[in-house]
Structure 1
Amino acid sequence: MLELKHRFIETNGIRMHIAECGDGPLVVLCHGFPESWYSWRHQLRALAEAGFHVVAPDMRGYGQTDRPDAIDQYTLLHLTGDIVGLLDALSAEKAAIAGHDWGAPVAWHCALLRPDRFRGVIGLSVPFWSRFPIRPTSLMPQTDDALFYQLYFQSPGVAEAEFERDVRRSIRSLLFSASGDALRPENAGAPGNAVGMVPRHGGFLSRLVDPASLPSWLTGADIDFYVDEFTRTGFRGGLNWYRNIDRSWELLAPFAGSCVNIPGLYIAGDRDLVVGFPGMEQIIASLAHFVPQLRGILMLPGCGHWTQQERPVEVNNAMIGFLQQL
């Protein structure tokens with residue numbers, strides 16, 4: 001079995017922790033919220049055994065990577081800059097890139113902004129879409145009783161206090177409630193299915209489920225790893241990504257209407273809450289318009305939000321097949 005190694009590199013003014021495995025063409029794996037390099041644990045060796053040099057960083061604000069204090073240090077330009085700097089630190093002229101959840105916009109924007117450095121892009125859960133004509137937070141739903149979770153995350157300190165009160169409960173509830181196991185069709189209307197909206201009185205976790213037992217894809221050791229990381233770091237770094245949604249939109253104005261002009265692949269679960277967001281069906285249907293070299297859309301039956309953790313075999317096979325054709 002190939003050895004998994006850990007080390008630190010300097011990139012874009014921060015110190016970044018990376019996990020890496022294998023030799024060959026570089027593949028960078030970008031995680032989302034609330035995760036770490038560890039969310040790619042099933043892909044690192046599998047892709048390395050297929051002949052690739054696979055690198056999964058702790059993204060800016062997470063794990064052992066630096067966590068700048070200033071909120072405005074977490075825009076998509078900072079995040080894509082971190083990955084371009086990662087390539088430089090590894091002396092790699094080009095790389096393929098994959099991203100899940102918040103890591104997907106990073107991957108898509110690396111492909112959009114630096115097609116000279118990236119030769120293929122894989123988005124998991126979150127598809128690419130062209131820049132909206134109006135401020136993103138103005139499109140997010142809210143009612144007298146509840147607001148979209150990304151709006152709830154905007155106020156510094158509020159979500160941190162809720163998630164850090166009991167980190168183990170938070171991690172268990174977040175991972176289970178957004179999974180395909182919680183979001184079964186027969187459970188429509190169950191607490192987990194309301195994860196997109198947060199009650200104005202009650203908080204984010206009030207409508208999630210802390211399961212009595214873990215689903216088969218998630219072990220106690222997995223939970224322990226995430227709990228240890230977020231107990232040490234807190235959640236502020238990851239939440240700061242959400243607090244730059246409008247700022248990133250402003251900064252990316254020059255690229256409005258631009259397409260991703262390198263080969264792409266999109267993978268998601270058919271029970272992923274992101275796929276169910278308003279308007280997402282149309283965005284996915286039009287993906288090939290904005291990613292002209294799209295090689296495919298893979299929807300995984302019964303899979304929820306944690307794509308590569310819930311369905312590692314299917315995801316690995318799809319990623320390897322795509323990467324080998326580049």
Structure 2
Amino acid sequence: MKLAVVGATGEVGRMMITCLEEFAVPVESLTLLASARSAGSTLYYADTALSVRELTSAEMREPFDYVLFSAGAGVAREFAPLAAASGAVVIDNSSGFRQEKDVPLVVPEINGNLLKGYQGIVANPNCTTIQMVLPLAVLDRLFGLRKVVVSTYQSVSGSGHKGVATLESQRAGGSENGIYPNLIDLNVIPQIGSFADNGYSQEEEKIHFETRKILNNWNLEVSATTVRVPVIYGHCESIYAEFASEVDLAVAARELGKAESIAFEENTYVTPRDLGNSNDSHVCRLRRGTGPNSLCFWNVGHNVRLGAAANAVRILLRHAQLAGRI
């Protein structure tokens with residue numbers, strides 16, 4: 001298959017290249033694209049040196065099978081439709097198309113069936129949403145999900161390289177806030193994105209909308225509080241969920257333990273330091289909630305892998321399988 005990665009020199013773009021290799025995607029040719037500033041740099045795929053080319057309209061009119069975008073919503077809105085019009089399936093990691101009615105928002109383990117016969121742009125969900133909906137979808141099938149209350153603890157790499165640089169600068173003694181509204185070192189900041197009139201932040205509203213769309217349940221009650229924490233990689237979430245029927249914790253544990261892309265830890269818990277190169281959603285501390293129809297759990301995922309690059313590559317693989325390309 002002929003593939004392209006847009007935003008290849010960024011952290012998620014580089015991880016997409018790594019995941020293409022790790023997931024053994026059958027790549028016939030791989031084109032790496034980025035801004036004019038990054039064009040000419042060299043990246044490696046399967047020990048092969050590839051020169052990064054400048055993203056242009058002409059490049060997007062090339063006959064690619066799949067184009068992975070990780071270059072921000074503005075770039076995606078400008079260039080992704082060109083690639084789609086030229087016949088490529090575009091998998092976009094930005095927020096640019098997630099709320100478009102006719103654009104599927106996909107976590108393959110949950111709603112990969114939407115990719116069957118589909119041609120065009122596919123939206124990759126927000127990192128925090130992906131890791132949370134994987135276990136919620138399992139529990140929804142078992143007990144009928146009705147309400148979710150989640151508090152997130154999100155690493156600085158979720159803000160990109162500038163977030164990591166800000167934390168490192170402050171740990172070295174710097175006193176500038178950097179890209180955050182307050183110091184992040186030895187601190188937590190309960191704001192990710194600007195606040196809307198209803199008091200919720202942009203990141204919180206993403207979780208509200210995307211959870212309902214992926215689970216195809218527009219009556220689902222969702223309330224999120226998103227917090228930035230001084231961790232480099234790995235997002236954590238404390239999740240409370242209510243259901244239509246009584247929860248059997250033993251059944252929940254058994255089914256979570258069998259589920260695809262979920263690592264269920266029954267007798268311990270996982271922290272961001274434990275993630276390594278994991279592409280799974282880690283579910284820990286499963287326990288009863290406030291009543292028989294509720295439960296709580298601790299959820300950890302690698303935001304650059306599971307929350308971005310790995311899910312994008314899994315979308316590619318699922319579409320290719322359904323299309324008979326692999």
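None of the figures in this text is laboratory data; all of them are computed from the coordinates on show. Please read these numbers as outputs of a predicted model, since none were measured by experiment. Cβ atoms are built from the backbone, for glycine too; each structure is taken alone.
In terms of mean projected area of the Cα convex hull in nm², which of structures 1, 2 is highest?
Largest calculated value belongs to 2.
Between 1, 2, which one scores greatest on FRET efficiency 1/(1 + (r/R0)^6) of positions 201 and 281 (r between Cβ atoms, R0 = 25 Å, to 0.05)?
Evaluating FRET efficiency 1/(1 + (r/R0)^6) of positions 201 and 281 (r between Cβ atoms, R0 = 25 Å, to 0.05) on every structure, the highest lands on 2.
Suppose you compute distance in nm of label points 7 Å out along Cα→Cβ at positions 49 and 225 for every structure in 1, 2: which one lands on 1.6?
1
Using FRET efficiency 1/(1 + (r/R0)^6) of positions 241 and 297 (r between Cβ atoms, R0 = 30 Å, to 0.05), single out the structure from 1, 2 with the greatest value.
The structure with the largest value is 2.
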